[in-house]
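What follows is a group of structures, each given as structure tokens.
Derivation of every value follows stated rules applied to the coordinates shown; laboratory data play no part. Being a predicted model, the structure only gives us computed values, none of them experimental. Cβ atoms are built from the backbone, for glycine too; each structure is taken alone.
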Structure P
Amino acid sequence: MIQHYNDLKGFYESFDDVIGYYLIKKEERLNTGTYQMDMSRMYNQSLHPNDMDISIEEITHKDFTNNATMFATFPIENQIGRRMLFGVKENNTNTYLGFIRLSSPVLSIKPRNDYFGSPLDNKKVNKHFYNGSVIVPVQPFGYNYLGGKLISLICLSNEVREMFNKKYNTNILVFETTSLYGNSKPVSMYDGMKSYIKYYGNTQSKNLLTPTDDLYIKIRDEIRKTYGKEEYNGCLTNPKGSTPKSREFNKMIQIIKQNLIGDDLMDFKDIVDNRMKTIEQKRYYMSFMGFENVKEHILNDEELIRNNTEKYDLNNLIEYWKKKATNRFEKLKKDCIFREQLEYYSSKNIKQKDLTDIIR
């Protein structure tokens, strides 16, 4: 196990923080050469916000992954469970402004549990919540036009909510999401959207950051030779259910610890606690999408109350955004800092760009 320990130690000492980790994982993903983005379909114009004609459409998994991967800071992973994938379009130019993945919610998360008083029944969570797991504007649309706010508002729309309800026979009442960064950057674009989306506390989970696939597979296969379970077809843990890779990686770490002693063991424990675990507490946000008594309805079956329903119509959300975007657009134009070059990640340019400068 000493070699496995040394390999993992070397990997986790190769980056300074979680952003550096994202960069390594992003580069690995892009180097596969499987992602193909049609740049001519990405918005890079200078239309005034009031002149833009915006719509949404469902897109395929392939189109979503190809395009969103090029603009998202983090490597986009496949996700099990319910999900809907959207492209946000500007119709005059026939280009995409951003991409959305709405998916099944996390079944238990501290800020939600605190708000409702205790963990909710899984059936209620799945029936009434969906998660904005990927909300990615094309860049520099995100920078020039407050594009992240537009993409987020669309998730709250009556139209999107009803599409999800129809597809999965749900009754969505709550949109939830988390900030990209955690307590090391205690601000988020959602903080400027309090009339629609509000902050409810920080998450507390500390998941292990998995290494690059080549290292992960190398160590996993070696450990499986000795510790693989026949009932799991040679895997270390049951491959069925959610997050099988994460569960098996946790088991790998336990096995390595069990086979180390003395200074090596203490050193590895330090690596696990201080380098491998995500220590950032992400900011957690919810929107009740115009329903006034969601808490009482979910907990006590009170009849739902909803006022000002039209506020969440897609057209009205877009008009709200246009007012905000106009101020941003005109200021950048006046100050001559309006960005004109399409900004995206690729295997060729990822090392040349500052991660935090591309994604805002």
Structure Q
Amino acid sequence: MQGRRLISLDVFRGLTVAGMVLVNNPGTWRAVYPPLRHAEWNGWTPTDLIFPFFLFIVGVAIPLALGPRLAAGEGRAYILAKIVRRSAIIFVLGLILHAVSSMDLATIRIPGVLQRIAVCYLVAALLFVTTSERTQVALAVLALVGYWAALTLVPVPGFGVGDLGKEGNLAAWIDRSLFGPHIWRIGRVYDPEGLLSTVPAIVTTLLGVFTGRWIRVARPAGATVRGLLYVGVVGIVFGLLWGRWFPINKSLWSSSYVVFTGGAALVALALLYWLIEIEDSRWWTPPFVALGVNALAVFFLSTLLAIMLARVRLSVAGGSMRPLQAVLFDTLFAPWGPATLASLAWALANVLLWLLVMWPFFRKGVRLGV
């Protein structure tokens, strides 16, 4: 694939960010269909595929965007400066969301989704620009095996060796020790986007980098799809097998989770590549491209809106104060069907809202990037 935009990747990104908005914005958390929830701890649901898919896509875009610039002789120092700048902006946007959600500086959360995206992009892009593919592969393997060894062999004070529970695992202990109260507010026990678990998340992004390199090489399109599909299936099987010793776990971002979700992402991309790039089935793609080319803006703005709807409170009958989101949901959606269906309808309305917001930008070719 040379010299043209990869529509299948934009669609994949759009589907993924639509999934993010969908699962993050139910009408009520008390009524959510099980596939739209994260696994309680070990294991996975379709929702647990969304974030690693996004990081994988970030990785795929790195060689597609930076490779031609390096080949054209663009200054490496300038490219590195752009990488650092973009990462810093994304990281700060994540902190802004946390500040809007809770202005208490004593407990404001430091890790987060956008923060993890920023760090993973920064490390993967710097490695792509400054090291060889062989070095990147070696570092990826070392990170996955080393993370497995660290969580299963390093003793945790007060918990011992090999505790992979929410509180007793090494990653959670490091987050509590380093960040104190500045971690995920639910329980303040661990952070699903914590420091140590970001190491295997970087590998998820590197898997995308390797995939982007594979796609860039001039070869028959059918061979590209077969390669993606074959490696993807192997990754799924190997991840499931590894999960018997190191459980698939999104919050820990376990090594088996990296391999499994990386394989699933490869299969998804292969199917989209075949359907869109080879079969030229594009009639259905514009809504997802519209979301995909402005994915970070959609995630940031949809999260900001959800926070504001939760923070703004209205007085209701009886004199109590309720969040604006709850009032709108109970008034406009809850009366029309079962609670879980109404909750899903609210989430789908959120996706539709952001499609409508992004559509004019898409039509005008405007990208709200950083």
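For which of the structures P, Q does the calculation of relative contact order in percent (Cα under 8 Å, 6 or more apart) return 28?
Corresponding structure: Q.
Given 0.70 as the derived value for FRET efficiency 1/(1 + (r/R0)^6) of positions 38 and 310 (r between Cβ atoms, R0 = 41 Å, to 0.05), which of the supplied structures P, Q does it correspond to?
P
From P, Q, which structure was distance in nm of label points 7 Å out along Cα→Cβ at positions 134 and 166 = 2.3 calculated on?
Of the structures listed, the value fits P.
When helix-only ellipticity at 222 nm (-39500 (n - 2.57) for each DSSP H run of 4 or more, over all residues; to 500) is calculated, the result is -21500; to which of the structures P, Q does this value belong?
It must be structure Q, since only it matches.
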